[in-house]
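*Asks:* Given below, in the form of structure tokens, are the structures.
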Structure I
Amino acid sequence: MIRAVLFDLDDTLMPDEAAANEALVATAGLAKQWHNIPPGDLKDSVRRVARRIWNAHPVVAPYKGNFDVSSWSALSARFEGADDEMRQLREWAPNYRLEVWSEALAENGIADPLLADTLSCVYMAERRARYQPYPDALPLLRDLARTFRLGLVTNGPCDLQCDKVEQAGLKDCFAAVVISREVGVMKPEPRIFTIALARLGAAASDSVFVGDTPKTDIVGAHAAGMKVVWLNRDNCPQESGIVPDAEIRELPELRPALERLR
């Protein structure tokens, strides 16, 4: 019997990458007013520059692309936390943001330190304005909460993920919320899932995880002994050797999938 259902957050219950791109385009609209830069061009430059600078930082580089904070998330995170990695990133973050926007403007032929500083601040506000769930997320969670214990397991910095959950109105839906930077372990390591299960008082054999990323969500939850439902909105092919217990295209398909798994 299934007693608990646990969810990923970003691009499962609320848009992340698409929302970040929307915020970048909205922010770049200000640069267009000042210097007539096409917003799409500046957005692409910011994404490219941010990835390069972020992945080269001494804290991030050893993870070889598997750090639990993305380059675009780092443009708006406060990096709260007592661990040394968060302290170093918190101290570096203002310079990182200014460097990203300055170099992105330079790629488009603009040298304007004041604009770069302004854009770095505007983007943070634009991104936070988009901490909204998918339209079908809250109705589903409220429905499932009548039957199952619900939990959330997400990679990322505590301040950023907590802000998302709070502003999106998701907090009260979950009996347990586990964030990688809070517990010091990230998906796909099975221990982050077992921590969440312990907080829910649920056994892995009686629990299902729902997520959109095969290499972290399916692999990690299976390693923890859970069944997994893959939310595959884009109808991507299955990755070799990574097979979910069920696959859905949209969240309203989850309850029927859970009934089949039972």
Structure II
Amino acid sequence: MLAGMKALLPSLLAVLSSFAPLSAAIVEKTIEYKSGDVLCEGWQAYDDAVTGKRPGVLVVHQWTGISDHEKEAARKLAALGYNVLVADIYGKGIRPQPPAAGKEAGKYKADRALLRARANAALDVLSHDARTDASKIAATGYCFGGTTVIELARSGAAIKGVVSFHGGLDSPTPADGKNIKAKVLALHGADDPYVPAKDVAAFEAEMKASSVDYKLIKYPGAVHSFTHKAAGNDNSKGAAYNADADKASWSEMERFLKLTISL
């Protein structure tokens, strides 16, 4: 009898497996769109097992343009059920490396109106995507992208929340804080030499003066680029990966997204 049961086992397993749900796949693709006359090339990720509309997340790149770092973040967000678009602030084919990246990023930091326009162009694409619930959109960004999502909020964009990972926190036009409709989460390296204490203070003053629902979290021992493994582990360089801060900040973002654009 035991031998007979063993013989039937493969068939039984095959039947049971036929009832198992099909494994989901994350769809990844480039998306071309225009910001004014400039052609941009974003990158989209979503779970094809999710049906109907879902919350959307806009991800903004660091100073070298769209890279594997943002794509990996987008994949992880897509696996959580979000429709994700990685924005292209610089334009198609513009992916500068240091030191040229500093000059390219500086162009937008010096022209916040242009930066906001590029971010809003990407937001418009995400908002009108058939998979997106346009009433539930948040934006996240890294370094340069962290600065960008705060500027997106200052533009008055109709989004629920923004998350800045080790972004610039300067406040060039404090009065624009009154335009912010979103909740703001700033995840900051407590020892980041590239974001002066005066900028952190100015950011908080702007948020408070405009009664913005915001939260600033400082990670002890973390410097700039603490989510980037490629930054190495030498804090003396001012930019370095910090595994603890990376893990903690991602968890904070997950909680924030659930509260602001809950699935």
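*Asks:* Given a value of 4.4 for distance in nm of label points 7 Å out along Cα→Cβ at positions 33 and 209, calculated from one of I, II, which structure does it belong to? Kindly include the intermediate steps, with their values, before the conclusion.
*Replies:* Working: I: 4.4; II: 3.2.
It must be structure I, since only it matches.
*Asks:* Moving on to the next point. For relative contact order in percent (Cα under 8 Å, 6 or more apart), find whichever of I, II sits highest and give me its label. Provide the component values of the computation, followed by the final result.
*Replies:* Working: I: 23; II: 14.
When relative contact order in percent (Cα under 8 Å, 6 or more apart) is computed for each of I, II, structure I gives the biggest number.
*Asks:* P(r) over Cα pairs in 5 Å bins from 0, in percent, for residues 73-160 alone was computed and gave 3, 12, 15, 16, 15, 12, 10, 8, 5, 3, 1, 0; which structure, I, II, did it come from?
*Replies:* Values: I: 3, 12, 15, 16, 15, 12, 10, 8, 5, 3, 1, 0; II: 3, 13, 23, 25, 19, 11, 5, 1.
Traced to structure I.
*Asks:* On to the next question. Figure out for me which of the structures I, II the number -12000 belongs to, where helix-only ellipticity at 222 nm (-39500 (n - 2.57) for each DSSP H run of 4 or more, over all residues; to 500) was derived from the coordinates. Intermediate values should be presented prior to the final figure.
*Replies:* Values: I: -14500; II: -12000.
It traces back to II.
Read-outs: derived from the displayed coordinates by stated rules, not from any lab. Since this is a predicted model, take the numbers as computed values, not measurements. Cβ atoms are built from the backbone, for glycine too; each structure is taken alone.
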